[in-house]
Structure P
Amino acid sequence: MLDVRALCSFADYFVVCTGDTKRHIEAIWQGIDEALHARDVGPHHKEGTADSGWLLADFGSVIVHIFGPAERGYYQLEELWDKAIPVVRIQ
């Protein structure tokens, strides 16, 4: 999770994660969606698909990116937002 508050006006945090397979990407999204839905929080916008290897969900102050391995390497969000403050990193 990256703290981007000092760098952009459209979000406070980016959550960036990788699913190893289409099914894994779908499971990650389902877990996030269920946990937030239980708290009456839904995405303002969602785009991409597990089939494409990239799924984005915009929750306002938090934007979630779920990538396949190749897509994460291609987009390199951590390098693009290298001035962001890492909040949590799990490997």
Structure Q
Amino acid sequence: MLLDARNICSFADYFVICSGESDRQLLAAYEEVETKLKQAGVRPMHTEGSAGSGWMLLDYGSVIVHIFSPRERRYYQLEELWEAANLVVRIQ
């Protein structure tokens, strides 16, 4: 899911929210985002979390990527927290 938060958030323009079914999938998604953006010359300003915790974050300033296990995604409910943001795309 990609949310456009420019009109409601002062610290980021976009949120990417995605899930993986296993620690391996979480780590693979994280590594793919990081690798592709690094190849484009973009490095994260901050990272947090771990696959084992069920939540990983890559902060690129204007774009923040959240990668969740299904359980953690339900717990944090970012879609509801940022429901006023414009949905750009949802892939299920």
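Taken together, the values in this text are just the output of simple stated rules run on the coordinates, not laboratory data. Since this is a predicted model, take the numbers as computed values, not measurements. Cβ atoms are built from the backbone, for glycine too; each structure is taken alone.
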### Summary
Comparing P, Q on FRET efficiency 1/(1 + (r/R0)^6) of positions 7 and 71 (r between Cβ atoms, R0 = 35 Å, to 0.05), the highest sits with P
### Message
Can you rank P, Q by FRET efficiency 1/(1 + (r/R0)^6) of positions 23 and 79 (r between Cβ atoms, R0 = 25 Å, to 0.05) and just name the one with the largest value?
### Response
Q
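From P, Q, which structure was distance in nm of label points 7 Å out along Cα→Cβ at positions 15 and 39 = 0.8 calculated on? Intermediate results must be reported in sequence, preceding the final value.
Numbers: P: 0.8; Q: 2.9.
Structure of origin is P.
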